[in-house]
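Each value in this text was obtained by applying a stated rule to the coordinates, not by laboratory testing. What you see is a predicted model, and the numbers here were worked out from it, not measured in a lab. Cβ atoms are built from the backbone, for glycine too; each structure is taken alone.
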Structure 1
Amino acid sequence: MKIRVGIVGVTGYTGGELLRLLLNHPQAEVKKATSRSNAGNDVTLVHPNLKGEISLIEDEFEIDSFVKDIDLVFLALPHGKSAPLAREIYDRDVKIIDLGADFRIKDAEAYKLWYELEHACPELLEESVYGLPEIHKDEIQKAMIVANPGCYPTSIILALAPLLANKVISRENIIADSKSGVSGAGKTLTDTSHFANINENLHAYKVGNHRHIGEIEQELSLLGQSQLLINFTPHLVPMNRGILSSVYAIPVVKLRQKELDELYHEFYKDCPFIRLRDKDSLPQTKWVQGSNYCDIAPILDERTGRIIVFSAIDNLVKGASGQAIQNMNIMFGLDETTGLKLAGMYP
């Protein structure tokens, strides 16, 4: 029997990408969808690219009727909006994948610090699992609530995980410089994402206080087994999709490029969506566009003694909806690649 799926907050970019990907999933079916702005209308009104592929009228949201005969609910909502619903869904014994930020940070006080909001159900934070399959697959298998990682954190944590887990780098002076396409800012138009302002432009934003820093430092500290801080600077670039992160770290052991390559190959040997590259084929956003792959290239800069790791993802797929489906597959005992073996769109 197919996994019966409901999506709350289906009108956004991540909701639309969930629909697109799930249409090709052989063992899941979207049974219900809802949003405030399109309730009572067909989902193709807000996702016209899917016309002829799906016909689904969005429900007026009422918790009991929505979760009835549903196995899993995807919450694609802004921070602060998922937690109250998650409490009610969890109490009805339905699995949850939250694509928002409400369950990514495990400490309620840290959540309040980064999101300037009291957590609506802190008692569920311990029940949730951070949904980065390459790191937490065993925990995801048993979870009722999975916190789908942010897009920037996905690219940065995956870039650094083998180095920290193997104690190869210093926990100090880690720098992550990331560039993102405009879809990462969401569907609602802002001054920042207005065409006239972003076209032929490149700018940094939220320097030193981006909300994703909380989950990045949480997960990197777990990998390194002690608290660490990171300098993270995001930039917005005039393209639709994609994130490229350039991450800089200082090694604490002597190693050659060959040994660095072997370390990454060993760490990610059972991870089907990690593709390792080298200095002659550095990751590019175009190569992962539309796919669930994360392309990574660890480079030893012998002149400066630093390690530079390049990481590329599609922010709407591996950075959001594709990773959510990867988590769903793991939660329901499927091969994690089910419905996701899609090559990148090129050119």
Structure 2
Amino acid sequence: MLGSWKLHTLLFASMSMSAVAQVQDEEIAVEVLTDELSHPWSMAFLPDNSMVITERSGNIRFFDRHNGLSAPLKNVPEVAAVNQGGMLGVAVDPNYAANQTLYFCYSKPGEGGSSSSVDKATVKNGALIDVHTIFTSRPQADNGFHFGCRLAFDNTGDLFISLGDRYKFMDEAQNTNNHLGTIVRIHADGSVPDDNPFVQGEAPEVYSYGHRNVQGLTVHPDTGQLWAMEHGPKGGDEVNLIKKGANYGWPEITYGIDYSGDIISDKTEMAGMEQPILYWDPSIAPSGMVFYSKDKFPQWKGDLFVGSLKFTHLRRIHMQDGVPGEQVEYLKDRNERIRDVIEGPEGYIYLLTDMPKGKLLKLSPAQ
């Protein structure tokens, strides 16, 4: 199914030094590759250009253009599929062609609640083998909120994992002796890099802290820098450039308020705490994110594409030397929650829609 969708409107963020810029209308071509997914959450390309896709209920599946959607892989561990929890982020080993290894982040059930955990496994004959946990967040929590669970490999082969504050533990996001409200960095075998900033502490995996709930994570294709996108409360969704050991402020500083209308903090900046590259108020409920790097569509090159769950659109942020400019949104009239956004090896953008009949979409500028 192929269609053309017109740019819906121009939106701009509330952000420091923001400006309103007018853009020309443009059209985008949409191809529905499958509509048989159940609340898909994350995807990644394999070396043969097929894809691995997670479903929040607990499934991991493959998709390719010739065979369509596979049956769920066997031997996937049990997940706590409650509220926001379930089978979430997935990443492909940089040497997958040789080792057929996947990494996936999920809400792992335990006696004291659940945790955001990452398992490593090999794929063979439609099943996972040699499944073992390489990271488990501490402490466990007894609610189904704010797991984070995005995964990203950097250019050295280290794995970054985003972790939420689990909602009612927001103050712990300022505590580097646990994993709540952090981004952690580990080696692919689960061991801790010697140069992690808090390697002498009780949570040596922590790389940055002061986060609320990071649900977008990507490595810039040119600079190799890690970028993250997190949910604020009512207002204050953020895009951040992640620095080793840096404090991103939550909940001491925020551009949002509590859902009840109460003030969480009356401060939006403090010494020693990072400012976002941009923030949104009202919130857009951001999801996946990717910088467009290919030459196939030069009008997109260097721009940041992000998904919006709340406002059901794909947002394109024009970037110049790391500085955001005009923002446009696509696909809003489809009324589908965008959960993940990635760039394909051939230069198209791919989306997952978080719906009971979730879709995998392929996008390009309309000709």
Legend entry - Winner on percent of Cα pairs over 15 Å apart, for residues 46-109 alone once structures 1, 2 are ranked, highest first: 1
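If you rank structures 1, 2 by Rg/Rh (Cα atoms, Kirkwood Rh), for residues 78-221 alone, which sits at the top with the largest value? Don't jump to the answer; show the numbers that get you there.
On the way: 1: 0.99; 2: 0.95.
Checked 1, 2; max of Rg/Rh (Cα atoms, Kirkwood Rh), for residues 78-221 alone sits with 1.
When you work out FRET efficiency 1/(1 + (r/R0)^6) of positions 70 and 118 (r between Cβ atoms, R0 = 35 Å, to 0.05) for each of the structures 1, 2, which one comes out largest?
Details: 1: 0.75; 2: 0.95.
Going through 1, 2 one by one, FRET efficiency 1/(1 + (r/R0)^6) of positions 70 and 118 (r between Cβ atoms, R0 = 35 Å, to 0.05) is largest in 2.
Can you tell which of 1, 2 yields 0 when helix-only ellipticity at 222 nm (-39500 (n - 2.57) for each DSSP H run of 4 or more, over all residues; to 500) is derived from it? Kindly include the intermediate steps, with their values, before the conclusion.
Numbers: 1: -8000; 2: 0.
Matching structure: 2.
So if we calculate distance in nm of label points 7 Å out along Cα→Cβ at positions 38 and 310 for every structure here (1, 2), which label has the highest result?
Details: 1: 3.6; 2: 2.9.
Structure 1 comes out on top.
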Inset, instruction - Taking 15.1 as the value of mean count of other Cβ atoms within 10 Å over residues 54-61 derived from one of the structures shown (1, 2), identify that structure. - result: 1
